[in-house]
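Here, each number is a calculation from the coordinates, and none is a lab measurement. From a predicted model like this one, the values you see are computed outputs, not experimental measurements. Cβ atoms are built from the backbone, for glycine too; each structure is taken alone.
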Structure P
Amino acid sequence: MRIFQSMKFRFIGLGVVLIVAGVSLRVFFALPFAQGLLRDEVANQQLSIASYVARDIDHSIETRRTLIGELSTALPPELLQQPQKLATWLQERQRLNPLFNSGLLVMRPDGVGLLAEYPVIAGRSNLLYSGTDWFQAALHADAPVMSKPERGRANGEPILIMAAPVRNAARQVVAVVAGVVVLNTPGFLDRLQENRLGASGGFLLISPADKLFVASSDPAMVLKPTPEPGVNLLHDRAMAGFRGTGITINAKGVEELSSMATVPSTGWFVVARIPTTEVFHPIQAMRNFFLKNTLAVLFGTIAILLLVLPHLLRPLTSAAQAMREMADGKRPLAPLPVRRRDEVGDLVLGFNYLVERLYEKEAALMASEASMAFMAHHDALTGLYNRTMLEDRLQQALARAQREGSHFALLFCDLDDFKPINDQYGHAAGDAVLRQVAARLLDERRSTDTVARLGGDEFVILLTDLSDNLGDTCSGVTVVAQQLLESLSIPFNIGGKIFQLSTSIGIALYSGIGVSASQLMSQADIAMYRAKAAGKNEFCVFDGTFESFSV
């Protein structure tokens, strides 16, 4: 039948096939692929979070170790015989740096009782410390030591103890200083225990050497033993040294995405974990959405195509006719109106883009010619006139001065100590300084003046139309030179860095004596070197005797 051969039917058939194929691809291929990408993205973020938490814990532990080491070094040995003053000394240190919220202790070298503590906790002063591993390690260590996580014998709280020996001048241990911190102390492990990943995920802090959960988002797991080997395979790998991300079944039978990161100073590792059902919930919701809405989308698409296709195809003939007329010269080359943003509209847009590109190439050609003309007479970095343009302006000034008997001046400016900026901060900083120098040189200049950059840190200013009186001319030029010295002595701020520069200025005056442009440049250059020799940040007027005007 004719209807089956029409473009409209083919479009509708193609639409149906594409919808079915698209849904199938999404459900059976795209969604699993997206699930893998989502897993990798969540794993990377989770590993970053675990690494951040591990670094934060490591920093907290190292800070406390350092503090204990400093206290053991700073403790005056004479206070060991004065318990009250020793307790006061501990109180002051605790007030200044309260990192050990369960107190600071000073123990006898035999481990029997305390010399002093702050704050006082009932029963702690009568405990025997000589049998503890951390106390014995502190007696023989040169650096602070740390206990394994345990419950305090005085109050039953989960604690961590850091200790360091106090030695006399003969390097004998005369006492042991210790600090006790509760594991859920604010700023220590409280954020690990209080925060969660998503709705049901969380964190674990594990000591593989002690086979203990040091901290957990689940308070019931704190200081509980880790699972036996074989219960959680990823946990077994982590206990053996694996650090990274993987999917595992935990002891409760829940599939989790877990990331492990090491706490370097302790050998512990942080586990950030979240159930995979929560990770992949968006993928599952999207799969259900696709399956439920396929039929509705299919019938809706067929109805829309039946209504829209006749209108969509109608503009093709008018657009083709207009293009033929432009090709035959019956109408000017110009963009066509885009009535709808569809395939026909894309065709018209493509034609319009071609027309615009033709216009752009024509405009670019004109702009290129203008740019080349500009670059031929200007410095690429600062936009000032270059040497070629300066020489042309100087020749014009000479001709006018000889013709009219007028005066003009040439100021040769060379920055002092500019090279160290390039050497220390790079050419980008140096270029930024040169651009600001150019802007300051242009400031307050007249339209008849010429400011040029010769290259490097050398600039030349040509002042024309000066007074007919040579004395007034010299006076006016020195005022300009003084203004330039003051302007360039103002610090330069480049990206937050402050640079202090100065300049040396050589001045050559044209007073009607027959000299060439190159001679004037040479005179200004000689005067500039005389200004540098005079101590820099000065200007010098060339008059044969090098009369110098200091700042």
Structure Q
Amino acid sequence: MISKIKTSTAIVALLIGMGSTAFADETSAKWIQEFQPSVLTEAEQQSEIDWFNTAAKPFVGMEIKVASETIGTHEYESKTLAKAFFELTGIKITHDLIGEGDVVEKLQTQMQTGENIYDAYINDSDLIGTHWRYQQARNLTDWMAGEGADVTNPGLDIADFIGTEFTTGPDGKLYQLPDQQFANLYWFRYDWFSDDKNKADFKAKYGYDLGVPVNWSAYEDIAEFFTGREIDGQTVYGHMDYGKKHPSLGWRFTDAWMSMAGMGDKGEPNGLPVDEWGIRVNEQSQPTGSCVARGGATNSPAAVYAIQKYIDWLGKYAPPAAGGMTFSESGPVPAQGAIAQQMFWYTAFTANMVEDNIPVMNEDGTPKWRMAPSPHGAYWSEGTKIGYQDAGSWTLMKSTPVDRAKAAWLYAQFVVSKTVDLKKSHVGLTFIRESSINHQSFTDRAPKLGGLIEFYRSPARVQWSPTGTNVPDYPKLAQLWWQNIGDASSGAKTAQAALDSLCAEQEKVMSRIERSGVQGDIGPKLNEEKDPEFWLSQPGSPKPKLANERQTPITIGYDELISSWSK
């Protein structure tokens, strides 16, 4: 009977309006069982569901459209949570799953035209600088206290979210609400690194212990050691990456290879005044340059070093097909069993990496691999960002009518609520709440997740962050990266020439924004060009070229690393 009722918005609306207790109880009970485990008791879950039901009554029968990129977490939202929300509130949700680039394109079009394409977006917090400067997204701090107060969940508990620092502008306002997060970390075959013969052979060749590489020199040695080695009847590779000239190639570097190399300044969550895009800002957070001649670092010696290492390792140590792959094509390759390590591996792949009967899993359900902090390059120093954390976050545009924004805001809060978040975290392994990360169910599951839980519970987590507020227009600037880096990856340009072109093009965009005045007194204000040596001689970034970019290799035992985190 329930299956027939739920297909009709009108009937659902009628039953809710009549206060059908039997229907509500049966429907809630069904979904509460789906949302196990939860950090809330079933009675607390019921109370939160009752709040959503009551708050949604003015919007019963509405059909709302939202968009997100296609990852496992959002698939669960689209297929399961949208259905649950409809049955519990009477608001129908179309949750479109599209490519990440398409999400940015749709959002950019809505910004440019004012047309309400979607009622809400889950887009990366990488756009925080864009949202803060253009002021076309509702700032949620004011929304929750004002126009959206009647549809803001009293149990939302903003303090429980781990990523709100990433979605807060320099004005102290929250512009986006995190929905899912995942980091790029170092991935390696723990079983191969623990093998006595491999350890002995490595020590004999390089003079130090095989272990988790702390710096790029050690990573390079390990890549060389494993590439071409015969293990379990197959030839293996010491590195995995991708190189096709494609939008995903840009993410490879802005997310945040350059900071790992040490290009930017120290600072949390992002380097200041120079960030991992090489963009410098002044004390008013106005972008002042990208090229070294204006105080930026996008074409600095550290940036050239970062790109050249990427090119060298891709050619020497990765499978031959890797150079023609995109991000999504390369992601599943380590699970196929022939890759020894990968510096740039997203934890979003964890769910697929722990499936039964794949080459990288033991028969007892534990992984043969582990994840750990990525090693850092020659220009890196303590306190500098060392990796990227994706924070896909709910964004409400001002061009969305208020009633539709309110209905969409209810759905957004539902899919991140404490009622459902722990279950969603088990499905997608993309954590947004401290309460979920620290739940006993993840303590129990931790041995089967290869270090993921240990990382998210560790103090090291704060050094992984999304793009910060230095970037004034993410959609316009991001596309420049893959086009120019692609020229270096393909061999059409040297690393230096590609980065010279990239920084100059970034400055052209920023100059146009400056002349337009659309971002007011928080928009770009480019410095006058100076001799690059002036900036290279100043403290911090941009940093002068090192006489020797080969560091003393350092490794650490994985178990020792995990022990240090627990302390």
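Structure data summary
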quantity	calculated
Winner on mean count of other Cβ atoms within 10 Å over residues 156-163 once structures P, Q are ranked, highest first	P
Structure (P, Q) behind the derived value 109, 105, 31 of Cα extents along the principal axes in Å	P
Ranking P, Q by relative contact order in percent (Cα under 8 Å, 6 or more apart), the structure that comes out highest	Q
FRET efficiency 1/(1 + (r/R0)^6) of positions 68 and 476 (r between Cβ atoms, R0 = 30 Å, to 0.05) - highest-scoring structure of P, Q	Q
Structure (P, Q) behind the derived value 0.00 of FRET efficiency 1/(1 + (r/R0)^6) of positions 124 and 308 (r between Cβ atoms, R0 = 35 Å, to 0.05)	P
Given 6.9 for distance in nm of label points 7 Å out along Cα→Cβ at positions 28 and 388, calculated: source structure among P, Q	P
Of the structures P, Q, the one that -15500 was derived from, the read-out being helix-only ellipticity at 222 nm (-39500 (n - 2.57) for each DSSP H run of 4 or more, over all residues; to 500)	P
